[in-house]
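Multiple structures follow.
What follows draws every value from the coordinates through simple rules; no lab data is involved. Given the structure is predicted, the values throughout are model-derived calculations rather than measurements. Cβ atoms are built from the backbone, for glycine too; each structure is taken alone.
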Structure P
Amino acid sequence: MNKDIFNILENNKLKYINHIDDYFKKYRGNDIFTIIPALSAGHKNAHSYYSVSLNSDENIRVSPVFLLVNPDFNVSNFETTKNIFLFNNEDPYIYQRNPYGTIRKKKAKNFDEIVNHIAQHPVMLIFKGCDDGHIAKRFKTKEEAIEFLSLLEKFEDIFEFDISYLN
């Protein structure tokens, strides 16, 4: 992996870390991996809901990025309770309430496809935004995730890529 990429990612983190609210410095107990600059709030192509402002200037926006890795799991015996991180659109189960109020859990139609994708792409980049406005992308390896980050000059560049879970 290119040392220059790591230096750029680390320099971005150091440049902005003290200028964002503490709330944006953690995600589910994980520390920020890097911080990507975003377009200013008034820019016509800005996606301000998916970025955060600096304490010193609300017009300047950035995206805190977190790198998470799921633990290995047995695909044939998948359970969501094994500390596996899932995005909302990745839940391999459907929950239905019967007329008596009992909730039943059953496998989604594409259960195997979802579970296999999660197993094959355990590395995630989470781009934390305001409130619940987060963007995420899965990768096979940390190296692949870091290489992806090197393609982003600004946060909004992420929208040029497929960010759905089955990419």
Structure Q
Amino acid sequence: MSEQSDNRQHFAVALLSLWLIGTSPWIAMFRRIPDGADWLEYAHVALGLVTLVLAMTYTWSCTRQGRWRLYFPWTPTLFGGPARDLRGLLRGQVPAAESGGLFGFIEGLLLVALASTAASGAAWFFTQGSSDALVWREFHIYAARSMIGLLVLHVVTVSLHLLDFVRD
């Protein structure tokens, strides 16, 4: 995959995620899709399933060819990057992007939260009507809230880089 394809996937994931988050207050599905469901509920389910596929392909494109280390520095030897960036941030230094540091770690957590949100929504859909659907719904809500928090952190980190770029 090319960088242009990665950028298109990023844009699609961002757009779909924002739409799903923005319309979620009007979604009222519990054990199953309600009998009187309107287009918004069906669109949420359909676009959520599309987002699941995109989350998988986008995560693959972000982590292929050893780039997983940039987003998932979860081994003792790799975790030094986020720790170093956190110490630098406390001294007022903006961490570098794509360095396997703190900002990449946040992006990796966001990828996991995106995949967890989409997968739990799909699990809810495929178990609808059963008691398991309520468990998947609850997990979906927690995953979505985590994703929203990490998305806000991601926007902040990107904004810090844009601010740093403008200053130079």
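Just a few scattered comments:
- Source structure (of P, Q) for percent of Cα pairs over 16 Å apart, for residues 88-151 alone, computed value 61: P
- With FRET efficiency 1/(1 + (r/R0)^6) of positions 16 and 112 (r between Cβ atoms, R0 = 25 Å, to 0.05) derived as 0.05, matching label from P, Q: P
- Parent structure of the calculated result -6000, given that helix-only ellipticity at 222 nm (-39500 (n - 2.57) for each DSSP H run of 4 or more, over all residues; to 500) is the read-out and P, Q the choices: P
- Value 54, 39, 28, calculated as Cα extents along the principal axes in Å, assigned to which of P, Q: P
- Entry that produces 0.50 once FRET efficiency 1/(1 + (r/R0)^6) of positions 24 and 144 (r between Cβ atoms, R0 = 25 Å, to 0.05) is calculated, selected from P, Q: P
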